[in-house]
Structure I
């Protein structure tokens, strides 16, 4: 699947991760992608989830609220020969998170920048223990500010012009 272009996805309402950011992201993640169970929230074109599959992820679950885009993700998975390793959920991230089975080792969260941190979706995954103990959440957001990330701690921040990546882990709960 490497070096293959994704089937075209309509651009309206989709803000794909820039190629240089995607390359840097996967260089940072390195071997963490191998055999990972990946969740691509706010999937859009699915570029991050498909890239993870091409780099050895065991399975990728794509969550996309737009039914037309979700159908295109399913078609892309078939076209790329990874349909058996991909699940597409056509629901809002918050609703899907309340039902998804984990544990997920790696989560890509790339909501519309105006939405901010997807607290409801990631909080639901955290509360349901659908995130692996050592899960990494990669939150893509505007490079202009770093929004709060309740329930998670940032282990690394990278900025690429107007795009920023926050690498998050589940915050340890304090004993009462």
Structure II
């Protein structure tokens, strides 16, 4: 099963089952609409608990979510450190030149000359923009801003390949 991670439950808030979530999604308001089904999964993804969102809010950089099935603090406490996910096939289609971060991971990266640069191990979010962390053989990792038509010339998710244009010195 392929999941899209929305965030991780880090603590409870109040007595009515509200949880504080460290978010990893750009679409929290869409994902946590009242009535939407999300899943609670443990670290090894051996447990999958479907729950319905009953309430969502955002405050001070964190998402706060309440689930219909867990209206009490005692029911949600055991899910601390669980991830909140949706099934990838249930998610909305992305627009052109938009990618899920998980789809970019493990893509092989090639430069403008067709030489293999390395493999994407992580997509990091900085204030200015998303950046690919590319693991290279016998060299430090390369951090490459994900800017299409400047550094990124082609992304082929199906074949796990990203073509890039590197500047001298990179």
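Each value in this text was obtained by applying a stated rule to the coordinates, not by laboratory testing. The shown structure was predicted, so the numbers you read here are calculated from the model rather than taken from an experiment. Cβ atoms are built from the backbone, for glycine too; each structure is taken alone.
Each of I, II could give distance in nm of label points 7 Å out along Cα→Cβ at positions 19 and 115, but the derived value 2.7 comes from I.
So FRET efficiency 1/(1 + (r/R0)^6) of positions 59 and 107 (r between Cβ atoms, R0 = 30 Å, to 0.05), computed for just one structure, reads 1.00; which one of I, II is that? For FRET efficiency 1/(1 + (r/R0)^6) of positions 59 and 107 (r between Cβ atoms, R0 = 30 Å, to 0.05), the value 1.00 is produced by structure I.
Among candidates I, II, the computation of helix-only ellipticity at 222 nm (-39500 (n - 2.57) for each DSSP H run of 4 or more, over all residues; to 500) that gave -7500 used structure I. Have a look at I, II and say which one yields 59, 28, 28 for Cα extents along the principal axes in Å, as calculated. Going through each structure in turn, the value belongs to II.
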